[in-house]
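In what follows, structures are represented as structure tokens.
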Structure 1
Amino acid sequence: MATNDALIEQLRTLVGAPAVTADLDFSRGITAEVRVTLAQLWPALEACRDAGYFLETITGLDFVDTNELVYQVNRYEPRCRIALRLLCGKDQKVPTVSDIFSSALWQEREVWEFFGIRFTDHPDLKPLLLPEDTDFHPLQKDFGKVHAYRRRDEIYG
């Protein structure tokens with residue numbers, strides 16, 4: 001099993017050093033943040049799995065101009081949570097990572113159900129909580145009226 005520092009260095013090599021912010025104050029809940037592209041997502045998550053991390057959560061963020069997926073991986077000893085952030089277009093499909101982490105099967109279904117982000121090659125992409133004939137995604141900001149619906153760069157700079 002690799003150390004946390006070794007994994008962070010490996011991620012810097014995979015995605016480029018500027019895309020990795022490490023040594024974050026753990027009071028935010030994460031030790032490192034990694035911005036990945038679609039092509040870098042699988043290799044980065046495989047490196048995390050091989051280093052003994054598990055997939056904790058996948059969540060979506062909806063902005064006016066784009067969607068963002070946040071994959072949080074964690075390990076118990078030594079404590080280290082890493083957030084991998086993937087920007088994806090509104091109609092862009094993202095490959096499933098369920099071959100790397102089987103827990104992604106349910107988490108991707110939930111993200112698709114509530115945010116409308118589709119996962120290619122997912123074996124069972126159907127709603128978990130909403131009726132199967134639901135034709136909307138309730139956590140998209142255009143569902144109902146939301147006054148705080150802004151572009152991503154207005155929030156993150």
Structure 2
Amino acid sequence: MESTLIIIRGNSGSGKTTTAKNLQAHLGHGTLLVSQDNVRRDMLKVHDRDGNLSIDLIYQIAAYGKGKCEFVIVEGILTKHRYGKMLQHLMETFNQKACTYYFDIPFEETVNRHHSSPKKMDFGEDSLRKWWRPNDDLGVEGEVKLTKDLSQDEVLEVILTQLGK
């Protein structure tokens with residue numbers, strides 16, 4: 001089976017987790033979703049620091065899906081500075097059969113989106129500001145920037161169109 005890697009990145013509160021879950025639901029059974037938050041916070045309970053254990057585990061879980069799952073979705077903040085090399089290696093592992101998306105959303109909009117998120121009680125605007133990394137796209141060929149002007153349905157449509165679905 002040939003697998004396609006889908007990388008969905010962006011700042012906290014941008015809509016990446018919702019998009020990834022909706023995409024997995026649309027693509028159906030056998031679609032592997034690897035969420036940075038689940039691996040780092042739930043599975044390993046590590047802080048998002050350089051060299052943290054989640055970097056290698058995200059890679060290993062996603063690489064496991066190659067040849068077993070038609071689609072492997074990796075989503076998270078996944079800052080270029082900390083996760084960029086791993087993501088590049090992952091794209092090479094998938095023989096460059098990868099689609100990359102970056103939520104390029106202004107800070108104020110991420111705050112607004114966070115207020116309607118289930119995580120709104122977990123952290124507030126001060127944390128969002130501390131974590132904020134503007135213009136953190138990977139800069140790889142074909143990377144699609146998703147803007148605040150796109151609704152959740154339109155974002156899903158952009159991705160599905162690129163996937164030929």
Problem - Label whose coordinates, when relative contact order in percent (Cα under 8 Å, 6 or more apart) is calculated, return 19 (choices 1, 2) - result: 1
Practice task
For structures 1, 2, calculate distance in nm of label points 7 Å out along Cα→Cβ at positions 7 and 135 and state which one comes out highest.
Solution key: 1
Problem - mean projected area of the Cα convex hull in nm² derived as 9.9 - corresponding label from 1, 2 - result: 1
Handout entry: If helix-only ellipticity at 222 nm (-39500 (n - 2.57) for each DSSP H run of 4 or more, over all residues; to 500) is computed and equals -12500, the structure in 1, 2
Key = 2
Practice task
Can you spot which of 1, 2 the value 15.4 was calculated from, given it is mean count of other Cβ atoms within 10 Å over residues 15-22?
Solution key: 1
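Every number here is computed from the coordinates shown, using simple stated rules; none is lab data. This structure is a prediction, so every number in the text was calculated from the model and none was measured. Cβ atoms are built from the backbone, for glycine too; each structure is taken alone.
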